[in-house]
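Values in this text are rule-based calculations from the coordinates and carry no lab data. Quick caveat, the model's predicted, so the values are computed rather than measured. Cβ atoms are built from the backbone, for glycine too; each structure is taken alone.
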Structure P
Amino acid sequence: MSRKVMKLILTQEVGGLGAPGDVVDVAPGYGRNYLLPRGFAMQWTRGAEKQVEQIKRARAAREIRSLEDAQAAAGRLEKLSVRLTRRAGSNGRLFGSVGAADIAAAVRAAGGPEVDKRKIVVPDPIKSAGSHRVQVRLHPEVSAAVTVEVAAG
């Protein structure tokens, strides 16, 4: 039984599939209907293969260099107290929500390490005042939990 596959080059991190610059084989429907339209991947060609090196160099410059760096950053993040003030109703429910970009900016403002918003895992948008825990994936083997205090203001 032959199985058709589509060869793609990832341009962004896709959970369970790979990181930017990886050449992957996927089902044609998944590639054509999901990865390509959303800009997560590009069609593989010999010319595009050369661009893979550029993508990997850019990724290496952005991401935390090594496991030791990731562990050091995780230690700094665990100690960090991140505080955000948002408008809220009388019951503590926010007008809007707090997302990964807001948390990344707050970590930066609190003196923490530079964190890419795509590495912050917020399972459900934060829509209430109070204390919330979010995960930050710093490295494939290292993640840190950050406490985010959302105050009504």
Structure Q
Amino acid sequence: MPIIEEEELDVCIEYVEQVCELMKERATFIEDILNEGRYFFEDVSDYDEKTLKKKWKEDTPTIMQELLVELKSIEDFTTENIETKFQAYLEKNEYGFGKVGPGFRLLVTGKGMGPSMFHICSVLGKEYVIDRMEKGLVKIEALKAEA
């Protein structure tokens, strides 16, 4: 909490506990939780270039729009419900995880890897996830147009 307070982040202890639980296995130092998990506390401003180049395909924006529709339909935005809806979307479209997962992660976190996306989304909450995905689609398409 001292680091959170020093950064002047306005979050409750319960939220920080949830973030720490997700990030603890990926952190060597306490500061790593905030540095690697900045997306839990701030909007995504940068996107992992390697993941963007390698995983963001021509059809990814359409797939992400379809996934957005599915996520918006979830009433109780829990880890289990998000995962169930995601898996049903993959099955319905006969996609493998690798076709959808990296774009989903990139839009929500800006990163190429990290904890379970279903847990991340549950902690962030439905409104933040939807907002990030919608804004991220616009930002990434602008980045791709510049390239």
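One of P, Q was used to compute helix-only ellipticity at 222 nm (-39500 (n - 2.57) for each DSSP H run of 4 or more, over all residues; to 500), and the result was -8500. Which label is that? It traces back to P.
Using semi-axes √(5λ) of the Cα gyration tensor in Å as the calculated read-out, with 26, 18, 13 as its value, let me know the right label among P, Q.
Answer by label: Q.
Comparing relative contact order in percent (Cα under 8 Å, 6 or more apart) across structures P, Q, the highest value is found for Q.
Out of P, Q, which has the highest value for mean count of other Cβ atoms within 10 Å over residues 92-99?
Numbers: P: 14.0; Q: 11.0.
Structure P comes out on top.
Sorting P, Q by Rg/Rh (Cα atoms, Kirkwood Rh), for residues 4-51 alone from high to low puts Q first, with the largest value.
From which structure (P, Q) was distance in nm of label points 7 Å out along Cα→Cβ at positions 12 and 36 calculated, if the value obtained is 2.7?
Working: P: 1.8; Q: 2.7.
Structure of origin is Q.
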